[in-house]
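Take a look at the structures listed below.
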Structure I
Amino acid sequence: MRLYAVKMRVIGHNDDLTEVIIEAIKEQGLKLEDNDILALTSKVIAHVENRLIKLSEVKPSRKAKESAKHFSLQPAFAELILREADKIYGGVEKAVLTLKNGILTANAGIDNKNAPIDYAALWPTDPKKWAKRLRDEIKNRAGKRVAVLIVDSGLVPLRKGTIGLALAVAGFKPIKDRRGEKDIYGKPIIITQHAVADNLASAAHFLMGEAAEKTPLVIIKGASVDFDEGVYGSEDMAMPQKECIFMGTFLAEHRY
């Protein structure tokens, strides 16, 4: 498997994202091939959708002001978290643990990084729709049958730093179910499912960076995935809360 980071200019509202992607790939002397996977950061889509909120124009509620004081946040930023989160569980300084679109994430996916001064960027309204749209448009314009992976930053409990998180996939199966297979000693695998999309998102995230790299696109070639015509969102990669080792523990009635 080979990964190529692609630099792009800063994207603006209503830019033709497909055209920008195709031109950026050409400018770097790269070529698209069938079964390439295009990993794209969700922040670029947020810019195209104008999912940028000017913090100085947000009026924080009383609850937002209390939350801001408790978690050391800007009151306007805390207000956005209250609006965007499906559920809030608690948090630490500068970060609130939330549930958003079935994903346990910090601050409901809202981010100050790589947004203009006094702005915050929200998650795209429909990453799944964007993944399909980009896949279809690239096939029509470039004549290549590629897959698309929408990436954002994620967290692992009790581990420092961010990893890649797949928000949506078009063109390959995001989960590989290994249950029923056998390990090297012939023992049956009972519960393991391979988070293929998240693994690839982390590989791409490593090249994308978290600061001023301006590499929101990564071409993944030679990935051993199950290509298909499917389109998958966070709901297709989620598990019931009671089956999640983290959430199931939080929700358990009995403690050991």
Structure II
Amino acid sequence: MNLIAIDIGNTNITAGLFLDGIEAGIEKTSGSNQQEITEVLKNYWDRVPLAKASKDKTKRDGVIVIASVNPKWTDAVRKIAKEQLNEKILEVGIGKDVPLPMELGVDKPGQVGVDRVLAAYAAYSVVEDAVIVADFGTAVTIDVVDDKGVFLGGTILPGFEMSADALNKHTATLPKIGKVKIPEKPFGRDTAEAINNGLYYSAMGAFEIITRFYAEHLGKWPQTVATGGNVEIIKSGCDFVDSFVGDLVVKGIVLAYKKYIGEKS
């Protein structure tokens, strides 16, 4: 199976190339840079082998599958695929080309971000037991799957940049800090450092206590997995986490498509 899996988020677009089911590349681009994502997709598509049985000698033996929480960028990627690759893309989601791969035990399934479900499914596919999945991106989502593979729901918090923007915009004198980093000391020695530490420790503290509440609900301490664009920052502060995995949503797209074609056949 040759597949380009594309995770379209609120800040970045991440594309993964899988040849014969094996990861052959992962590229993260700015969602607002169409030239950059075009170059990535063209490069990946050129690496997909030609279809042997096709009369069209330019036809590639592959498929492009996306999961998106950003409709505007979804339209842009569809346009790139059509105009540059002459390909139609498939989308994962409720009522989409590829159905969600797991049951949602929530009140309004249509409102759950597909990225949350796919990250949870990718983690559950490995753990095969109850699992907590935290995604540290534009927003921080902390979701839980039970031991039967049912997505139970989760919590959503503002991400580092969103929180930093809020402090700057809604106060008279607090500065806008740059990228949040691991604190040098627990206490900030100036205002910018104090904001940095506050954002870092609030995210770590929320993650740990939410994990504990989930564990109490499940009746056991489940495996815990962290992913997302800011996952590297939080590693040193989360010794209770079992695994740190990059690009978990991309892996979930691949697994969802594999399940779909398996059930279809």
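Key figures
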| quantity | calculated |
| --- | --- |
| For relative contact order in percent (Cα under 8 Å, 6 or more apart) computed as 25, the structure of I, II it came from | I |
| Which of I, II leads on mean count of other Cβ atoms within 10 Å over residues 103-110, largest value | I |
| Which entry (I, II) yields the derived value 22.0 for mean count of other Cβ atoms within 10 Å over residues 7-14 | II |
| Among I, II, structure where distance in nm of label points 7 Å out along Cα→Cβ at positions 39 and 247 as derived comes to 2.4 | I |
| Identity of the structure behind 68, 43, 30 (criterion: Cα extents along the principal axes in Å, calculated), options I, II | II |
| If helix-only ellipticity at 222 nm (-39500 (n - 2.57) for each DSSP H run of 4 or more, over all residues; to 500) is computed and equals -9000, the structure in I, II | I |
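Every number here is computed from the coordinates shown, using simple stated rules; none is lab data. What you see is a predicted model, and the numbers here were worked out from it, not measured in a lab. Cβ atoms are built from the backbone, for glycine too; each structure is taken alone.
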